[in-house]
Structure I
Amino acid sequence: MTVKEQIALFPHSPGVYRYYDAEGRVIYVGKAKDLHKRVAQYFVPPERLTAKTRILVGKIVRAEYSVVDSEADALLLENNLIKQYKPRYNILLKDSKTYPWICVTGDEFPRVFITRRIEREGGNRYFGPYSSALHARNLVEFFRETYPIRSCTLKINSEAILRHRFRPCLDFHIGRCKAPCVGKISKEEYRSNIEEIVHILSGRGGEVIKHYKARMTEAAEALDFETAQELKEKMLSLQRHYSKSVITSAADTDADVFSLDFDAGEAFGNFLRVRGGAIIQSLNLGFKSQIEEERETVLSTFIAEIQSKFGELSKEVIVPFLPDVEIEGVSFRVPVRGDKLSLLQLSAKNAKEFHFHSIKQREHTDPDAFRLAVMEDLRKALGMKELPVHMECFDNSNIQGTNPVASCVVFRNGEPCKKDYRRFKIKTVIGANDFASMKEVVNRRYSRMLAEAPDDLPQLVVIDGGKGQLGAAFQALAELGLTEKLTVIGLAKRLEEVIRVGDPYPLFIDRNSQALRLLQQIRDEAHRFGITFHRDLRSKAAIQSALSEISGVGPKTEQRLLMHYGSVARIAEAPLEELSALVGASLAVKIHDYLNE
């Protein structure tokens with residue numbers, strides 16, 4: 001039986017159809033209000049189909065169907081089959097990461113925590129998912145600050161409390177938990193706190209605030225001012241929390257909001273769940289299809305995916321256009337004005353942002369391409385003619401003028417090139433003079449490069465410091481005739497401002513840009529490298545000053561002692577008999593007495 005003969009037998013009923021290729025693989029799953037009419041649309045003259053759809057039809061060798069009761073059932077069955085078979089030509093969910101949920105356990109004294117795994121056993125309740133793990137963590141932290149719930153994982157029940165199996169932990173002593181583990185709080189009072197948390201997670205925080213206000217008034221009228229104050233603090237805390245959350249002007253609105261941003265076979269969607277005028281959930285999902293799909297079909301797929309994650313939709317669903325499916329008990333609304341339109345615009349803004357960041361992230365999946373893009377951003381920010389493929393950074397290090405040193409680190413193609421790092425001991429400068437030290441080091445570095453590798457000069461030189469250090473470095477480069485061949489800048493740490501020679505105003509690069517992060521990375525690496533060198537010199541100087549000042553201790557004796565004991569401190573603690581065996585009795589007494597004075 002040919003495919004056309006198969007589809008001729010399809011009923012005029014709602015359902016789901018499946019197309020198979022020659023190897024028996026499901027290559028496409030679709031839903032339909034009328035199976036017969038929908039499937040017949042694929043088998044028309046080829047010129048009436050798009051190029052990609054013609055390829056799909058050319059691979060179909062068998063078609064099957066499943067009848068369901070309604071369009072809504074067809075939508076959900078289609079979503080489940082797509083997840084099961086992952087057909088090549090279907091709209092597939094691109095975002096496969098797991099999102100965090102907040103779990104309220106079904107224990108006798110429930111716990112509240114964040115998880116990415118859902119296990120419905122044991123009466124656990126889950127709220128989410130949350131597109132931002134930070135938001136979920138802040139929410140759980142808010143609950144622990146406002147309600148005295150436990151954070152431990154102990155299996156607390158009435159039997160364990162009666163047997164005194166546990167002891168109160170630090171949370172009890174600092175007032176963050178009322179120690180249900182030892183019966184300091186009743187089960188009823190503890191569960192009352194948990195139910196208030198569940199109300200907030202369900203988007204009914206407004207009800208909780210009203211409840212607090214009524215109880216506070218009752219307590220005040222009964223002259224129970226301590227209870228009234230406690231309820232007032234909880235109410236204010238909850239109000240502050242909601243002031244930080246996204247509150248819409250559509251007060252008391254309960255709705256689900258969907259929006260999509262399309263881009264050449266891909267779609268980027270945002271979902272908002274609004275309860276009591278507050279946005280309690282937000283989720284971004286991406287979709288991709290190998291054949292052209294109507295935008296209404298993509299929206300239906302998005303709605304089905306949200307249903308599978310969240311369960312039932314709100315009675316009112318706000319959409320940018322109507323989907324190609326009807327769901328009983330759900331009213332789809334395309335707003336044209338007012339608060340509902342504002343909600344849709346907010347969701348659309350989130351979808352566009354998700355689209356933008358997804359494309360940017362994709363562009364940077366290739367590390368080489370990412371580094372090249374960062375260097376290009378840095379070139380533009382600094383107004384350079386050449387790409388800063390080769391960068392060098394200088395940093396001075398001294399403490400009260402002792403052991404003055406400098407470091408030079410080298411980055412090539414946006415990465416550290418440690419074999420080219422250089423360390424310098426300051427030779428011509430006495431005392432702590434950062435400006436003169438910087439001039440000396442820059443002069444030494446590039447005079448040598450001009451002599452040994454004139455073709456390997458950097459495009460960008462970064463000076464860790466302000467105008468003084470930059471001016472000294474520029475003076476050294478001017479004396480070498482290099483100011484026209486490379487760019488030199490200073491990077492001041494206090495405000496992360498870029499200082500340029502001759503410019504009275506500093507340049508502020510966007511703090512979130514990768515270009516500034518690259519400059520910070522090379523500056524911090526130069527500082528780390530210089531501090532390490534300075535620390536090593538100080539350690540050596542301390543050892544030398546301790547041993548070399550002892551009469552009779554030469555370099556070989558010093559080396560023998562350090563090789564044997566490892567440090568001056570251990571030499572000082574060594575018994576005289578041991579020292580005598582190494583250096584002789586008389587010298588051993590001198591060393592012992594000197595180091596233990």
Structure II
Amino acid sequence: MKPRHLSAVAVAIASLSLGATQHVYANAPSAALSSSAQSMTAVQSESQKLNQLLERFFADSLARSPVYATFVGVHQYNDQFGEPLSDQWLADELAFQQGYLDAIKAIDGTQLTGQDWLSYEIFKHAREQAIKGFEFESYVMPISQMGGAHSWFAMLGSGSSAQPFNNEQDYRNFMQRAKGFADYMDSTIWAMKRGIEKGIVLPRPIVEKLLPQLSAHIVDDITQSVFYGPVAALDEKDGISADAKAELSTQYQAMIKEVIIPAYQRVHSFVQDEYLAKARETVGLSALPNGQARYAHQIDINTTLPLSAEEIHAFGQREVARILSEMRSVKETVGFEGDLPAFFEFLRNDDQFYFDSEQAVIDAYTDIKHKIDARVPTLFEVFPKADYEVRAVEAYRAASAAGASYQPPAPDGSRPGIFYINTHNLKAQPKFLMETLSVHEAAPGHHFQIAIQQEVEGLPAFRKFGGYTVFAEGWALYAESLGKEMGLFTDPYMWYGRLADEQLRAMRLVVDTGLHAMGWSRQKAIDFMLANSSMAESDVVAEVERYISIPGQALAYKTGERHIKMLRSKAKKALGEKFDIRKFHTQILIDGALPMPVLEAKIDKWIAQQQQA
């Protein structure tokens with residue numbers, strides 16, 4: 001794909017009439033100014049204040065979250081980790097959010113247009129949500145099998161992620177950062193003890209899955225540690241002298257042995273000896289103090305829409321039934337004799353649908369990548385400059401990682417995007433999922449949306465590197481729905497793969513709300529998913545435990561897709577022959593991730609402009 005330069009597009013989008021009506025201060029600053037000049041002065045003043053505020057916020061955010069800075073390509077904090085959890089940290093975080101909410105409210109949003117208006121709305125919404133979240137004390141459950149410092153710090157330290165290991169200072173930076181990590185891990189023990197006191201603890205199945213993730217890093221032979229990767233790579237570093245390499249190797253190995261491994265050991269011992277006994281037998285948020293409000297907040301965060309658990313659950317049930325009907329059609333098309341459960345069993349177990357090696361999986365997905373890359377220009381006019389590559393999930397995290405995931409490219413272009421495929425269980429990676437997973441995780445799904453967002457010139461940094469789950473996952477699922485328009489899914493089994501993937505997202509609506517709002521047990525959720533799909537049982541268990549650990553996140557996919565499809569239908573109906581699908585996709589992607597109400601307001605204004613053109 002030959003990417004189109006994005007700056008020109010960004011300028012065009014910024015000039016859209018997004019609330020562009022000029023406003024005049026009631027009290028004119030000078031009687032000599034004409035009303036239009038007064039208006040322009042007001043707009044410039046509020047715009048300048050906004051952009052200064054946003055720049056200050058992003059700079060402050062990087063200083064407060066040094067690892068986040070590393071991931072977005074700002075390297076001045078590479079030797080720092082961040083503050084440990086504590087009462088003072090909580091007070092500082094709340095004051096930070098409240099201070100910036102007060103500051104944004106002091107700016108007159110009615111005077112803003114274009115990107116400024118979008119930034120104002122997004123920033124204010126994000127600060128309000130963040131402050132609301134303090135009410136639910138989620139810090140007392142800082143790690144789980146789905147993520148936490150114990151997991152992503154290992155990725156950083158492996159030498160194959162965002163942390164650079166190019167010169168001597170890079171190695172010393174990480175050794176210093178590791179000390180901060182150890183302090184933070186100790187603070188997770190403090191936080192989880194407070195959670196025990198408050199009755200806000202992880203469910204037992206989640207704690208049981210967390211333990212092996214911690215123990216994986218407690219090794220006697222440090223050459224077997226994932227953190228040994230940078231030491232093993234020292235010989236390849238031409239810019240480091242032999243003497244420095246020897247010194248670094250000795251000090252780095254001591255750091256792994258004396259700092260990192262003991263940090264994991266302390267948390268593992270606490271979780272195993274004390275926390276596990278206090279883990280709860282219930283799995284839903286509704287069982288926790290203030291549980292209903294807690295889950296309602298998660299729905300708000302993850303959908304940005306005024307939806308109740310009950311209406312989401314009902315929507316999910318309808319979608320599950322619809323998709324099952326389409327799966328029956330596929331069964332008939334391929335001539336399978338037997339009912340749908342028998343067809344599911346056939347798909348789960350027949351060797352023709354599965355790979356026999358990790359490399360075969362990676363090679364097949366790489367071939368699909370080239371096929372899709374050739375077809376996306378039919379529906380898109382802007383493309384990311386960064387490419388992506390297909391990789392297997394690292395062994396140390398594969399047992400509980402998702403089946404597929406995406407890591408964005410480095411903002412400076414030094415690292416491509418990564419489409420991860422989990423090859424831990426080959427039976428959980430059927431061949432018929434290849435096209436739909438590729439479209440979702442890579443192009444034109446997550447890779448397009450996130451890479452383009454990072455590359456748009458002039459976008460405030462907090463938007464370049466921020467996001468909304470409903471937008472990101474809604475877009476990726478919407479991208480799957482474009483498959484047939486791109487000439488994919490011509491094989492009926494590949495089409496079944498699309499249906500299977502969509503069914504997973506539909507079942508998520510039912511299961512997530514069932515677990516957290518309707519008292520479903522872990523087993524009831526597992527049984528529901530097995531009965532309505534051909535997923536491997538190991539995959540179903542991992543999915544259900546994911547929903548238990550990160551409530552509400554699974555709701556974003558279908559609700560976001562539904563909203564984007566609604567906006568497309570609205571635009572097509574309003575514009576008729578003027579509707580251009582490539583330009584519509586540009587409008588969705590070019591301003592980065594937006595809350596759904598803000599996206600809808602933007603598209604409504606774009607439709608109005610197109611009608612007048």
Structure III
Amino acid sequence: MAVTPVVVALNSSGEKVAAKIAVALGAELHGREGRTSAKISFPNALDHIRDLFAAGIPVIGVCASGILIRAVAPLLHDKKSEPPVISVSDDGSVVVPLLGGHRGANRLAQEIAQTLEAKAAITTAGDIALGIALDEPPLGYRLANPEDAKSAMAALLCGAGVSVEGENIFELTDEGGEVALSVTDAPGAPGSQRLVYHPQRYALGVGCARNADPDELWQNVSDMLAEQGVAPGAIASVNTIDLKADELAMIALAKRLDVPLRLFTAQELEAQADRLANPSEVVFAEVGCHGVAEGAALAAGGMLVAEKRKTANTTCALTRSETPLVDLKGRARGRLSVVGIGPGQASWRTPEVSKMISEAEELVGYGLYIDILGSLAAGKLRSDFPLGGEEDRCRYALEQAAKGKNVALVCSGDAGIYAMGALVFELLDRKPEEHGVSDAARRVEVICSPGVSALQGAAARAGAPLGHDFCAISLSDLLTPRDDILRRLKAAAEGDFVIAFYNPVSKKRRTLLAEAREILLKHRPADTPVMLASNLGRPTEYVRYRRLDALEVEEVDMLTVVLIGSSNTRLAQLGEGPRMFTPRGYARRIDGDLQDVGNRHLEDNL
């Protein structure tokens with residue numbers, strides 16, 4: 001369990017116990033708003049706990065177990081990836097690991113119990129009988145065959161006995177039993193009653209030509225490991241020069257070995273020049289150091305055990321340390337997560353986005369959007385940018401990621417729809433002379449995660465106005481020429497699309513929405529339904545409906561999404577109030593009978 005847990009207190013009666021746990025673990029304390037004095041507060045316990053869990057953060061709740069269960073139940077799907085969830089009674093007398101027993105929950109529960117002088121109610125069979133979880137070896141060791149851990153533990157519980165081969169990492173008594181626990185650098189022969197653990201004390205250094213074939217590098221590394229008798233699971237990290245941070249072969253190799261990719265500057269690698277077995281003046285002239293593969297392996301730690309091995313386009317070398325490499329040297333490849341947090345309410349934010357925000361070291365964005373994240377952003381470095389500073393915002397995020405940081409660029413709605421996603425890639429695509437970004441920024445990993453867009457949120461509140469063809473048009477002429485906007489308005493009006501207007505007005509822009517109304521009235525009925533949705537997903541959410549001919553600019557602002565129906569869109573008066581929808585198949589009369597084109601099309605294709 002590498003992620004620091006969060007301790008959650010729901011009331012004042014449990015806050016003292018929660019604070020004691022937080023101090024002992026070096027964890028954050030989050031408290032229910034109005035019921036605790038915690039500096040980091042939240043208004044809704046279920047939403048907050050669900051957010052933390054979705055983000056992969058271990059949760060220690062000083063509350064009833066049922067609250068934690070109800071909060072995370074909708075998200076349960078894979079015990080191998082779910083973070084620990086632990087319940088502690090308000091008086092601190094009982095500690096119950098609810099989830100994540102094989103991901104550190106039991107060990108964490110015991111630590112908490114020791115702090116509180118309480119009892120940890122552990123129910124995992126292996127922990128009760130042997131005090132261990134075979135699929136959770138100590139930090140720095142990797143289990144080669146985790147799929148066999150369950151059967152091996154079952155055999156032990158049935159009295160098969162343990163046989164220890166090599167280092168005794170679980171400190172068990174060697175009984176010469178049927179279940180073998182083998183700790184070795186070499187490839188083992190795993191089985192249902194033979195678990196093989198590899199100490200990760202090897203650092204792999206690699207180099208390659210630009211756009212080298214990933215399979216060529218993999219084969220070179222595989223051959224070297226085979227020659228040295230080293231299992232791939234004994235590798236702690238893949239190491240190279242920072243100029244290769246975006247090299248597909250390097251990225252694929254680290255992913256295939258399931259280890260971090262660590263980067264070093266040419267100066268850091270040159271510091272290893274005296275230790276190189278095969279220094280090269282050619283390499284020095286090219287990148288500024290006398291060896292990449294050997295230099296990177298040595299910089300990562302240990303003694304050289306395999307000198308540089310070459311193929312046409314790749315090189316690799318290997319070092320070995322006396323103990324597992326846990327605190328890795330070098331820096332990570334920077335990552336920029338471009339995330340959309342939805343229109344506002346936490347329940348519309350995707351678990352993937354919550355996880356990316358949780359993992360980020362720094363949050364970048366318009367201040368209001370970061371504020372909406374509430375306690376999920378608490379304690380994180382944040383860089384707020386004003387409206388109008390979009391390019392500066394994206395450039396800053398990329399350059400921070402270029403330093404090896406994990407950065408999240410926070411957008412409302414979906415980051416790829418009228419938001420920062422396109423600008424990030426525009427900056428990456430620009431040439432230096434076009435005021436692009438640094439070469440280091442071009443080498444960062446950029447991940448985009450979808451969010452609920454404003455038009456989706458508005459449509460859901462309305463009913464189903466996007467049930468047939470629709471389009472979105474921004475009415476801001478700050479970036480789009482006014483003539484282009486008018487041309488698109490006329491085309492959408494003639495095409496009879498349902499239209500979502502983004503950026504409909506601002507303090508200075510007040511005319512285009514009125515012009516759009518007049519253009520649309522030439523092509524669809526005056527009573528065409530229009531929905532105005534302001535502050536979606538927030539406490540001040542305000543939804544109302546108008547006829548197209550009664551749409552007034554004065555009741556629209558920048559936080560309003562305007563949905564204009566097509567000539568077929570209807571406003572139905574139902575028990576819940578008016579609901580706006582566009583039939584999935586436009587209805588038409590055929591031979592005197594009302595025929596649904598959508599159903600007819602379906603029948604024609606059966």
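Nothing in this text is a laboratory measurement; each read-out follows from the coordinates by a stated rule. Since this is a predicted model, take the numbers as computed values, not measurements.
Assuming -19000 is helix-only ellipticity at 222 nm (-39500 (n - 2.57) for each DSSP H run of 4 or more, over all residues; to 500) as calculated from a single structure, say which of I, II, III it is. Source structure: II.
When Cα Rg over 2.2 N^0.38 Å, for residues 259-322 alone is calculated for each of the structures I, II, III, which structure yields the highest value? Each step should come with its number before you reach the end.
Values: I: 1.15; II: 1.72; III: 1.03.
That would be structure II.
Can you rank I, II, III by Kirkwood radius over Cα pairs in Å and just name the one with the largest value?
Numbers: I: 31.7; II: 26.1; III: 28.3.
If we compare Kirkwood radius over Cα pairs in Å over I, II, III, the biggest value is for I.
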